[in-house]
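Read-outs throughout are calculated quantities, based only on the coordinates presented, and are distinct from any laboratory measurement. The shown structure was predicted, so the numbers you read here are calculated from the model rather than taken from an experiment. Cβ atoms are built from the backbone, for glycine too; each structure is taken alone.
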Structure I
Amino acid sequence: MQKIEEITLSKLILDENYCRQVMPFIKDEYFDTINNKVLFTAVQDYVQEFSALPEPQALKIEVEKRRDISEEIIKEIEEFLDNKIDKDHYNKDWLLDTTEKWCKERAIYLALMDSIKIADGQDKTRTKDAIPHIMSEALGTSFDDTVGHDYIKDADERYDFYHKTEEKIPFDLELLNKITKGGLPNKTLNIALAGTGVGKSLFMCHCASAALLQGKNVLYITLEMAEEKIAERIDANLLNVPIQQLNDPLFSKAQFRTKIDKLNKKTQGRLVIKEYPTASAHVGHFKSLLNELAMKKGFSPDIIFIDYLNICSSSRYKNSIVNSYTFVKAIAEELRGLAVEANVPIVSATQTTRSGYGSSDVDLTDTSESFGLPATADLMFALISTEELESVNQIMVKQLKNRYNDPTVHKRFVIGIDRSKMRLYDCEQQKLTDSGNEEEVLEIAKTVTKFDSFKI
């Protein structure tokens, strides 16, 4: 540790690029000895005041001005400046990486010490509620050497970005791919709005099944139904078996196992389903789950489904102390933050208001509890069911917000729904206008082309 501290101090004095990159992230408390703390503070103050690297002689003068340290410490610092500055050349990437690891290790150690003091009541200024924030901040310690986008200088990089093929998780439904330009990008929050019983969970189970068939790793978090019930729905979808048949004694374990084995040969992906009690889990729990899955199962998801948003809890607020607008908006913001941090798309759902339930048309104003939720989502669409649509096994999809494409193109369209096998499918349909006329939608619903994506 002492050697790393000496190298760090040496390069802060000798290497301008190194100093510029790491100085903002180093704190004096990271150093073990008082000598190194004092010297670092002197270097930091000099750089901040003069925007230049300090000469050793200038540092000596600044240190000698200190009246809070002993003559012995001053002499030891001067000895370091005269004889012990490490002038060796080190690989730049190794040096930055080693410094970053040292900073993170020290930050975590100090955070643990602070947390222990708080837990033991030695720190009277902070409560135990501060501990998660302290630890999160320490774990997030990292160097960020970007200082912004230079519009003219970085024009070539910007052009390459425009023409880069963005990694997406595609749907297996044609029009959903069209409105998203090929699927869901990473770092996004995507929300389906629907009333009770319309098909929020069915939609997410179908999309999770489709992602698995593409060879993607899928994490399905359920706060409404048991893990087994979600698995049952996905079984019906992937095994091409009516959900009622799964419980039929005539459907033998051998038959079930055969279908599972055939499915296993069709995909390299994995599906993990995790259940939490309703309103008990927030983003902090989901982050811990991701870490645990990575360590224990070697599993890293490509897409995350959360069933569903409104019954999550918030890591920032307790429901009892804030209004529903603030609470639900906070949950949405935290989930989108998780999507960015994990570098995956997140798919979730939300309830309509009472006025939206059973309606043939739904708008953003029908979002239950929080109008702030649509402001956070990247994609939001309504799933609408009426008796007429249900009679021909269809539901209508209406775009409410779309950051990927023009939301007025394919504003409304219908997709087929097979509730027995928990599947969605494409329908033959004309282009829908946004007239808001239910009869127009139902006219299109008269022609249905149904297919099974595969059979097992």
Structure II
Amino acid sequence: MIEKETHLLLVEDEAPLREATAERLAGYGYQVVQAESGEAAVEQLTDFAFDVVLTDLRLPGIDGAEVLAAALERYPEIVCIVVTGFGTVKDAVDAIKRGAAEFITKPFQFDQLLHVIAAALEQRRLRSENAYLRSQLEERHRFEGLVGRSPRMRELFELLETVAASTSTVLVTGETGTGKELAAKAIHHNSSRRTHRFVALNCSAVPETLLEAELFGHVRGAFTGAVATRQGRLETAHQGTLFLDEVGAMSSSLQAKLLRVLQERELERVGDNRTIKIDVRIIAATNADLSQLVCDGLFREDLYYRLNVIPIFLPPLRERREDIPVLVQHFIERLTSREVPPRKITVTQEALRRMMAYAWPGNIRQLENAVERALALGGDRTQFDVRDLPPELQHAPAGEQPVLVSLPEGRLDMPAYIADIERQLIQRALEETDGNKQQAARLLGLKRTTLVEKARRLL
């Protein structure tokens, strides 16, 4: 029996061999997930940090080499063992060159397989550095402070690069903590305005009575306390970019004045009737549904369309879980960079699994706080574990789905039982996403086509 819980992904298209191997590995304490194809294996790797991948090289569709590449791209510290029925030296050399820890040929003795897995795991344990997390920080995975390599983040990076080249007004939406200001800074620093100022103003953080003066500036004597003439944020950002966070918090009168600035490219300071020409790019952001505020009469429709020329949506962290390892190491390196010398901190696979399974309602900001807490509690240790995580993560399951039904009494009709569980999961996912099949599929870790087919069959 193995000493600690080890999660293994077994990829084999021959069902009898796969099932027999999985059963025997489970008997030795391994937590085994089976994948009958390369496509199924890649899907499993998207949402779960396995310790070991054992894959046949010859698979229909996506072959074992592609599974190997996908596993190492997501988790460079993962142990990959490839199996082939051909046993050529070239197969072995190619697999090792691709990053495989070990190579085994069919037919193999089960004791031999156990030895190969144990030796590969021991080799990983003895490595002093965790290349898995560090390697994810390559520059190609970043965009001016935004970190990620998931498909959704790659799409976002491409959009930000395209938007940066334009002069259009941008509306960034997303939940609190998703990095809206970072996206705005990325647009600015990659635009022709990057040599001028990036100025930020949180509209919800300034009292309504002062927000107008803060935005437009004021002249001396305009109101009590205005002892000197002062530029507003719009003037300060001349030829640069003004980031208006939580723009939905603006009063209707201030909305009208901002609309005039966007239309006329000029402003008047509070207490003055002179117009001042300005050249400013506006990037607005909100975690509210501005279109709903328009319907409720709380936000001007004409201003909404002026701001929403180019909409950018930042996905919540729970919808891009594969970015969590990258973000964790990014925060570790940033937080330890001030130390002399900087510590090299690693994270246990179990802690990583807990973080990937958690929903993160506070998104990236909450994750950063959790990493900072773990480093503080870890003291001089060079690795943090589950015990260093916040309580809500310590008690969270490591990737398992909640049980929605109880075990029935008497004889079990397994196919019907599983179908009922699938039906409940699909119904719940569709309820949580208001019937959006794409989002529901993402929540369940399925392709949209798979969800549609299952829903048609089960609902």
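Assorted remarks:
- Origin of the derived value 3.2 (distance in nm of label points 7 Å out along Cα→Cβ at positions 28 and 284; candidates I, II): I
- Answer label among I, II for the case where distance in nm of label points 7 Å out along Cα→Cβ at positions 60 and 180, calculated from the coordinates, equals 4.9: II
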